[in-house]
Structure I
Amino acid sequence: MKRHSVRAVLLDVGGTLVESRPSAPEVYARVLTRLGQPVSGDQVEPVFRAVWTEMTELHPRGLDRYSRLKGGEAAWWGEFLRRVLGRLESPAPWQAALDELFVAFADPALWHVFPEVPDALARLQRRGYPLAVVSNWDSRLPQLLDDLGLAPFFQTQVVSALEGVEKPAPEIFLRAAARLGVPPEECLHVGDSPLDDLRGAESAGVRAVLLDRHNLFANGAPRITTLEELDVHLD
């Protein structure tokens, strides 16, 4: 890919700007324990990951997962939860658990903004880079970003559930670039997934940097461990 000067920055959200604390499996474990029988986050974690992979593979790659089922997001998360409950053999009532989980994950108190994020975004803004969110998330993300004080940094938010497409499809990156008014080849995308973020962005002609906070990957791709290191890729 021919290198162009970077004129805009696209950013993933989960694992890049924020993470849930406690983790999603731990939140599930607390709810299922309260409504059913004791289960730990360590027990939930492999089941959560396996069901997520399983349900991701059920829809055509690049299409929004929440549109696949009649009933949208609530139906998708309900099916996800029922599969988790089945594998854990948990007696927790799925609808009551789903209602609690929906409230829990919409609460900004659950979400931790990585410490360097506000300063890094402010620095990009001061340097004149228009910023866009490009995220596989349900329709609650814009409100969450607003609640966390991150929304004002972004000129546009391209959220899979609101767009009908999700990473790694090139279309979601192309929409972000178009809304910023910057050619794709002059955008730089930052995210934590080698497939969704790195390969997805590159398939749209967008340069990409992998944010590897925990040094999990050694694939030779452009890589940083914190947003503070992004400056070296803004040439």
Structure II
Amino acid sequence: MTDENIKTIPLSFVNAFLVKADGGFVLIDTGLPGQWEKLEKELISDSCLPGNLKLVILTHGDMDHSGNCKKLQEKYNARIAMHQNDYAIIETGSPGKRKVKFLSRKIIFALIIFLRKLKKNKINLNKFNPDIFLQDGQSLQEYGFNARVIHLPGHTKGSIGILTDQGDLFAGDTLVNRKKPETAAIIENQTDLEKSIEKLRKLNIRMVYPGHGKPFPMNSLK
């Protein structure tokens, strides 16, 4: 059962999550730039307006998760938080070298890189500077969010998860559920990813909210 305080916002093939916090909202990930109108409509429908969006958290720097940060800074005066190890992705627009486990994922990843090159000027228009660099174990209570940061390198160097006190994990692309719950298929460092998964297995996680696919119970991950 998912938490009623968590709203999944599907933005094409990626999820953003709007979480009710004390005195406002926290948004986790933001989707692609072309999904802004849909994202804003969902925010407004939940009364998430400029002034009560307390924080925007990026689980990592990839464009499908960070694409609307500039708009959120401009229209919502939002503060963007992420791990410093993924700042290079934001700064350069390049996802870097990664291995892809499945043919279908290779095609998607190649398409993303192609679109980046094709729309370079548009991407540059959506570049932003993060306001906050998060660290492993950092509490988010100062933003009214009873949760902490879990550094989960593997998919990218700066991938993070957000674990709430209730045991809900926002996993970014470290865990996905396109057809079944599984670990990342696009990997920067396999050893780091394996260590991150073992780290997660030792935590008290109830539900996983992945960047791609539907939420699932942690105990269903094989």
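Each value in this text was obtained by applying a stated rule to the coordinates, not by laboratory testing. Remember, predicted model here, so these are calculated numbers, not experimental data. Cβ atoms are built from the backbone, for glycine too; each structure is taken alone.
Things to note:
- Value -12000, calculated as helix-only ellipticity at 222 nm (-39500 (n - 2.57) for each DSSP H run of 4 or more, over all residues; to 500), assigned to which of I, II: I
- Once distance in nm of label points 7 Å out along Cα→Cβ at positions 52 and 84 is evaluated on every structure in I, II, the highest one turns out to be II.
- Given 1.0 for distance in nm of label points 7 Å out along Cα→Cβ at positions 140 and 164, calculated: source structure among I, II: II
- Winner on distance in nm of label points 7 Å out along Cα→Cβ at positions 132 and 180 once structures I, II are ranked, highest first: II
- Looking across I, II, the calculation of relative contact order in percent (Cα under 8 Å, 6 or more apart) that yields 17 traces back to II.
- Taking distance in nm of label points 7 Å out along Cα→Cβ at positions 76 and 172 as the criterion, the largest value within structures I, II is that of II.
- Structure from which 12.3 was derived, mean projected area of the Cα convex hull in nm², options I, II: I
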